[in-house]
Structures are given as structure tokens and as C-alpha cells.
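Readers should treat all values here as calculations from the given coordinates under stated rules, not as data from a laboratory. This structure is a prediction, so every number in the text was calculated from the model and none was measured. Cβ atoms are built from the backbone, for glycine too; each structure is taken alone.
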Structure I
Amino acid sequence: MADSLEQVTTEVVNCFKCPRLVEWREQVGREKRAAFRSDEYWARPIPGFGDPHATLLLVGLAPAAHGGNRTGRIFTGDRSGDWLFGALFRAGYANQPTSTHRGDGLRLTGAYIAACVRCAPPANKPTPQERDTCLPYLGRELRLLAEVRVIVCLGKFAYDGVSPLLGLRHRPVFGHGVEAPTSDGRTVLCSFHPSQQNTFTGKLTVPMFDAIFQRARALA
């Protein structure tokens, strides 16, 4: 049977391959954060999201414990997502600047979002083995998203994960705005992750983040 994004989504959502991550995501879903006490947490792996005809693929590290792990959509319900979807809206990739829950009407045009690891990890730090176990899902998405021309890696962890999937053997050192061409004519574009650590300290600013998506538009 031919592979499809729908098939990848089904397999991701029903994945139990990493015991430590399964235990953590479900524990967070039971114990919850006080601010979300009344919410029913997703507490499962998070599939990719967006336009199947995307020319831009964004790759993050993993879902946040009380963001994607709560809402069931990548980069949704946390401050990193506020930064990301605000930038995508300004660049014309999203129909609204916020992503709060799966039924909020958000649509992406020309963009698709995925992650190297699909379960929320303890301390936001998956192990190398967990990353390598999960990466085949991203590899399949890369093959199925045939129109993708630009892959934006949000953080070094994502860059390290994407590189072997695209055969980037002699790749430049990670840095904001760094570009790496692939052998099949696509471009990997690096960005600092829109984490609170980066945005609160000014390591990543709104103009810096917007410039990434302006460049992605030009490359695509």
C-alpha cells in the first residue's frame, strides 16, 4: 500500500515505542498544570500539521508538556507557538496569528510543521535513542511532501536531526540564518528556536524571526 501523510499521522498518534516518553506524556496528562486543570490533555504523540502541498517545512524539537502535549497540535497553546504562528501569519503562511487548540480555525497555506520527536520529553530533553527511534516519521514526511523546497530547522537539535535525513554530510555549523543546500536542490535554513529562553533574553527578536520566513519565501 502506498504511503501517505494520513498513514504517518495514524502511526504517530498510536506510537508507544519509547517507554520513558510514554510514561512522561501520560503522567503530565494526569497531573496537569494548575492553569489547565479543567483541560483534557491529549497526552499522546503529536502528528505533523499543515498544507500537504507545502513548499516550506518547519521542524521543531518536540512538543511542550503543557503545549502540544495538552492541545494535540504541534506548537499550540504555549509561548513558543505564539511567536511561531505570529511570524507565519505575518509571512502569509497562516490565516491567523494564534494557535490555541485544534478546533480554533487555524489553516496553513504553503507550510507544514513537524518535529524530530513526537512526544513531550522530560525536561524537554529527549535522548539520542528516542530521537533516532522517532526520526523515520519525519523521513517519511520529507518524502511525501514532494513540493517542499525549504526546511526551516528551529534550533540545533532539529538541525542535527534533519541533516542525516537529507544527506548533509558537510554541513555548516548551526547558527541563526545559516543555509545549507541539499543534493536534491532544496535548502535547509536554520533559526534559533522561539523558546522563552531565547525570546526573553533577546537572543531571538521579532525582526530576526520574520527575516527567516522572508528568506524562506525567497528561496521557495
Structure II
Amino acid sequence: MNEQALSSLALKDVSLIGFCKYDASPIASLPYAVSIALKLSDAVLSTIADEPTPMYFQHYRTANAILDATAFQLAREIEMLGYNAFPVAASQSLGGEKRYEGFVAHKTVAVLSGLGYVGKSGLLLTREYGSKVRFATVLTDMPVERQRPLIENGCGSCTICKDACPAGAIYGELPGLNGRNFDAELCSRYMKEHFQGIGRGSVCGICIKVCPKNKLR
């Protein structure tokens, strides 16, 4: 089975798939990565105004569950071919002092796979769906190559996400060398203080909703 066959398998349940050599893999023996993305519902995102909604929270959780299941199945398929594979969940945290960092940077893998670019919001923006996507990753030792060209940042002078962020956590700048252009701790603290009644303050979605790249129906 090649990348095209894997794409056919994964795309049954997800919206985009990409492949890359991932030199920053936390598992040195698994230097390749498969990035999978799932588009969020335009109608559900449209329910977000000044705060997230219970409908968005449930939708967000369901999207993560679909991605996790797809990554798990994709890893099984790769193992059946005789290779090693490690599925990485859509939402993950190292905990402790690194609680705002993940075991794998899904956005980095997506960028290296040609699926999109990191915008001023800190979100991964795709050509097809803008920022209304969630990601998961599969690390593997199966040699795969990027099939899409890298995408240049398309934010330009836009600062709509920065202006809309209620926490003031978005700097309104393109990612620096460390890839960070928003304050994850400030974002998390604001959600827990103001949106506690919706998913215990674990979601917001305002920056996703307002991004003009999304083309909401």
C-alpha cells in the first residue's frame, strides 16, 4: 500500500491528508509523519458569537474523536504493512510545566505536509477550509514523501483574529522562529474564567469563527 492508498483509506472519515519527513519527531525511530485534518461544520461555527456554545463544544469533541479513531485505524493499517506507527491524538498535552505543549506539534506536521500555514491567530489555515479544521498525526517509519507544495502565509495585513480575541492572547503577528504568536496560557486562563459553564472552559472558537479565510456558508 502506498501513500495514495493510505489517502483513500483516511479520506473516508477526514477532509485532508498529507505526508512528510518529520525530523523533529519525538520518537527518533519514527522519522515520517502523516497529517490528517477534519473540517468543522459551518453551521455549528456560526452559532459562536461572543462566546462558545454547547453545540460547538460537543461538535469539537466529536471531531477529536473521529480524528483519534482515524489515526488509530491508519496506524493499524501501516503496521499490517510491516512498519511501525504511533497515532497521536487530536488534543494532547505533556502536562506539568509543559501543559501548553503537545507530544507532537500537529500544526508543524501539517505545514511540512503542505496542508497549510500557521496564521497570525496561531491556527493552521488551509486553502480548502481556512482555519475551521482539527488535526491529528501518525508517526511512522514507513518512508513517505510530501505530495503537496509548501504554502506561503496568506494573512497579509489582516488582524481580525487579534481584534476579536476576548482574552487579548493573539499578538497579531506572523509566527516567529519558535512558531509562537499567541499566549496559550492567557487563552486558557480566560476560557476557564469566562466559559466555565461550557465544557469546563476548554473551548472558545472565536478566532476560528471570524477568520475571513473560512468562507462560512
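Computed over structures I, II, distance in nm of label points 7 Å out along Cα→Cβ at positions 124 and 196 reaches its largest value in II.
Here the criterion is distance in nm of label points 7 Å out along Cα→Cβ at positions 28 and 204, and among I, II the highest value is seen for II. When Rg and Dmax of the Cα atoms in Å, for residues 44-139 alone is computed across structures I, II, the figure 12.8, 37 traces back to I. helix-only ellipticity at 222 nm (-39500 (n - 2.57) for each DSSP H run of 4 or more, over all residues; to 500) was computed and gave -11500; which structure, I, II, did it come from? Computing helix-only ellipticity at 222 nm (-39500 (n - 2.57) for each DSSP H run of 4 or more, over all residues; to 500) on every structure in I, II gives -11500 only for I.
In this comparison of I, II, the computed figure 21 for relative contact order in percent (Cα under 8 Å, 6 or more apart) is attributed to I. If FRET efficiency 1/(1 + (r/R0)^6) of positions 12 and 172 (r between Cβ atoms, R0 = 25 Å, to 0.05) is calculated from each of I, II, which structure is the one that comes out at 0.25? For FRET efficiency 1/(1 + (r/R0)^6) of positions 12 and 172 (r between Cβ atoms, R0 = 25 Å, to 0.05), the value 0.25 is produced by structure I.
Among candidates I, II, the computation of semi-axes √(5λ) of the Cα gyration tensor in Å that gave 28, 18, 17 used structure II.
Supply the structure label, taken from I, II, corresponding to distance in nm of label points 7 Å out along Cα→Cβ at positions 52 and 116 with the calculated value 2.9. Structure I accounts for this read-out.
For distance in nm of label points 7 Å out along Cα→Cβ at positions 68 and 84, the calculated result is 2.4, so let me know which of I, II that is. The read-out was computed on structure II. Taking mean count of other Cβ atoms within 10 Å over residues 76-83 as the criterion, the top structure among I, II is I, with the largest value.
Each of the structures I, II was assessed by mean count of other Cβ atoms within 10 Å over residues 60-67; the largest value belongs to I.
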